[in-house]
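Listed below are the structures to be examined.
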Structure I
Amino acid sequence: MARKPPQLGRPTPIPASPEKAALDRVPNPHPDTNYLARFTAPEFTCVCPITGQPDFAHLVIDYVPARFLIESKSLKLYLTSFRNHGGFHEDCTVTIGKRLVGLLNPKWLRIGGYWYPRGGMPIDVFWQSGKLPAGVWVPDQGVAPYRGRG
């Protein structure tokens, strides 16, 4: 029987920082099948490392698992741990992607960070790792480019 992830099914406090957050993985029940899993976090937040002002993003994480899946509660807590973390948009987006790749070693992973404008300029950050297996359907991330009021 597989080990139950330590955060699943019990009260777990929000980690004080991304470095202190524990990410859990579970065995992939279909390691012989290429398929895409998607996590969307439309209310991701961190703070500007210079001004301390809040920054908000819509994150979309797509991956083709190999042996492991990310346990969703631990991912939610990990993403929430950024709320007081000072990091530029590029740093936060790429750090999340690299941490997931380091834990899961997926066949392919991409993260899209669609950051809301502050100071009049939205910044979108995209990072991927691995090679997309042939025949895997990857839908558009579904986040429209920023258009202001129009």
Structure II
Amino acid sequence: MQILTMFLVFVAGMLAPSQAGINSTLSRYVGSNFLAALVSFSVGTLALAVYVLLSRLHMPLLKALSQGPWWMWLGGLCGAFLVTVTILAAPRLGATTMIGFLLAGQMIASLILDHFGLLGYPEHAINLWRVLGVVFLASGVMLIRAF
């Protein structure tokens, strides 16, 4: 099951530059990065709503939702920021540089989240090898940007 999960994450990663390019094109047609992000999220919300309805997933009661940590509601804001920034960045930076910086930021944040076990992640201490991996990734981003 873990191999399937890794494969799905890999495929999702491959879709990220495609999504940014698609949304940047959409932005040119609607005249706004924010409107393009809104259209993108609306299409995604509709697709998820159809899936939930067709699969007959159990819908939690509002009381159950209110018992979670306050920060669980911020995921949508994170996604909106991410999508809007990639719409802006894709035509300016190109796919490789944009995704490189995105990955570098993700890796640095991931080190911190893992080290402290934040936001529901299990603790994985920062060590030299993990830091070197991030440094190499960031160095690669700089090389990609320079050439």
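Coordinate-derived values only; no laboratory data. Bear in mind that the values here come from a model prediction, so they are computed numbers and not experimental data. Cβ atoms are built from the backbone, for glycine too; each structure is taken alone.
Given a value of 42, 20, 16 for Cα extents along the principal axes in Å, for residues 46-125 alone, point me to the structure among I, II it was derived from. The read-out was computed on structure I.
Of the structures labelled I, II, one was used to calculate helix-only ellipticity at 222 nm (-39500 (n - 2.57) for each DSSP H run of 4 or more, over all residues; to 500), giving -5000. Name it.
Working: I: -5000; II: -27500.
Answer by label: I.
From which structure (I, II) was Cα extents along the principal axes in Å calculated, if the value obtained is 50, 38, 22? Only one of I, II returns 50, 38, 22 for Cα extents along the principal axes in Å, namely I. Comparing distance in nm of label points 7 Å out along Cα→Cβ at positions 14 and 110 across structures I, II, the highest figure is found for I. When distance in nm of label points 7 Å out along Cα→Cβ at positions 118 and 134 is computed across structures I, II, the figure 1.0 traces back to II.
Between structures I, II, the greatest calculated value of mean count of other Cβ atoms within 10 Å over residues 30-37 is seen in II.
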